[in-house]
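Scrolling down, you'll hit the structures one after another.
Every read-out reported here was derived from the displayed coordinates using simple, explicitly stated rules and does not represent laboratory data. Just so it is clear, the model here is predicted, and its values are computed rather than measured. Cβ atoms are built from the backbone, for glycine too; each structure is taken alone.
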Structure P
């Protein structure tokens, strides 16, 4: 029986086997920033590919996009990030630890995601019973203050033409800004979606639990545009699709659940929102957001139409976002440049949007946690990652049993033949049992061993990761055998 996974076990394995390292570790590290090692980069690439395959490749109603990280500042004025995207924080007077107000508890379960600034400021009025998460002091906090979450940078060669820009805090706005471009350059018709995977950045006050919440992270987002009145149907469709995706890639059903947002949790633009939550090994096992699915109504496209009409103010105010008000005069949304005309029904409208938004890093962590297992084998502990085959960083490892009798030469030939079809690893160092254990920890589904019998009949031993069963397969049948087992 598998033991309960602890986060420390995952962190240790990730460092030991080259999945994830602390960023800038040789300089003492940079908080909440991580580097993906040789196995981690393959895992993350496979998670991306699985998401893209499900959301884009296997559908006829979704297209892809890769928008720029740097965007015009008015994008963030229109979206509301420039004015409202902040956390409310306080500092403990005893230990000087800063905390988000919505993370402080009085013994009850804490919030774990961003809440609107207005809500947090209301909560901050009752800090006398809140507990410092660092030292346990009750009610000893400074006055709450807003903490901006967007990283700022500058573009320009000198002071006179420098423009203040932001590193994007989400990928979604790049999709909304390109809505008309996609309509005009493709044959898509509503209902349709635009999908994107890319880096986002948030200057988080409170980071948490390894790669669960970081300041630089990768998002996989879909904005699915539909006719108003059909949005409830599509909302239900996408919440089920996304839940099933995690199950199809091996997440155990008992570790996954939906959590509907209460009305007072909903973002100001949202009609409905649900989180897919996973039971992460934080503390005794905490349910935390893995992905959010939201009905964003027509808010974003309406706001960007306002932003487009505000461009002259941008130049007049010399780019000072705090001095600019979005232009809503004569605001006829339905005839604006981001509206949609259905030539079959002869209707023009601003589409509603259903948004499934997942974190690639957070998903990779969930797959790592769920795959991790320990078991006793002949008096020894075997650590392994039972990855779904499509997510495994390495699909096949090839070994010679010993470094003599021509076995390495045959093994290298097999390795060279297979690596054009599967991600492969060659290893001839140490006892073959230890090599198996190393591949178990890496999550490799199959190990191929060239031995004495190979010399006689051109068969090899193929060992399966999960069951440790071994079968003999002819060398000229290896590709077909592995394709069948890996379902590739």
Structure Q
């Protein structure tokens, strides 16, 4: 077993990995950029190493800096988290060449499955149906023209590397083809250091269901059930749940077996996720991609199965066999996760930056919070705007959704705009509560994406932000004629009134 592991990431996933490493008796080492010097992932590590610079390219995407940091601190291994370099085979290979264990798949498996095009070939060889796609292409390439001629519009341009909705566009007409391919390529280059793109037939409003797999180095591969990820904005997930309300026991079995088949065909080792598009009308599913890393939404799987996936990642990477057996896994209850973003859901999800003046997450039975921020921290322009993940578990789906709805209503975040009002609207929507939704949910339910904010609420929000700013600066609130108690907070003086 390792004694020291460098966590090559930031935010909530780095904090979450630090927690497991400490529980295993392993020292976590953080790396950080200039804006992240006092971030929670640094404070929760046993040791930290500065990566000089502010942008992702200067820091968390710099392979040389990270491998050198691991060498300098005496780490045995590197955990990449998700995003950044987590699916970069060059990084995995550089780690191995430096004598560091990589807590993830091998560089060869990552090259096969982290590449969306080559992974389709693996799925086809495993007997799993795939969505038709073009070869890697650039604007104006003959391959793009041939694909359009065969399949027509709408279609999608997607990044060959990476995920999370980056480098992805829906194209509805020939006029926007070249420009959208160019934009997608630049976005993928900035996010993953790889600007390759390809075209894929657009499947209108399917359900997005993924299956978690674990595999050791001794040929033992299992799946850990599915996660429903169909509530998305701009092709990026914002709500996930397990089990999926769309699957029958038979369909669940077929999808689980297909995921294991893909992993085995690729010789995959460690944790990975096989993603499918599901046509609910025909109950047919299609392989979409395999993410060769830990997923953002892994906590919902953990809470229904009662296991720690990061711990299993570490154990497998250290050479231990996977002792879990497929027949022994018994999911319990239902879990839902909401991603809390610093963004304005009513202005095309534009990111929001500034100091986090107040940060008071909810707590209670069945709740878990994976957070990468703290009160007073500056939310910057440099990185993904996700602040935290809120997970609610209960014995059944109705109660887990109710717990989430109440928890979101109690979540206080001041100083930046968040997507919490949108998440509350989703939780309270009758169609979502019935489990009758697909990837077009936000598009086809405009009432959910319209602000239900009154002028009074705006004034209250501004007053609270001003008060929080005064408190952060150490000022004493003024005493009014209506309330002569000093240092009274708006929560005490507002009585029964609360923000919606």
Structure (P, Q) behind the derived value 2.8 of distance in nm of label points 7 Å out along Cα→Cβ at positions 167 and 247: Q
1.13 is what came out when Cα Rg over 2.2 N^0.38 Å was calculated for one structure; which of P, Q is it? P
Between structures P, Q, where is distance in nm of label points 7 Å out along Cα→Cβ at positions 135 and 351 highest? P
For distance in nm of label points 7 Å out along Cα→Cβ at positions 239 and 431, find whichever of P, Q sits highest and give me its label. P
To which of P, Q does the computed value 1.7 (distance in nm of label points 7 Å out along Cα→Cβ at positions 215 and 271) belong? Q
Ranking P, Q by percent of Cα pairs over 28 Å apart, for residues 127-398 alone, the structure that comes out highest: P
Out of P, Q, which has the highest value for FRET efficiency 1/(1 + (r/R0)^6) of positions 71 and 383 (r between Cβ atoms, R0 = 25 Å, to 0.05)? Q
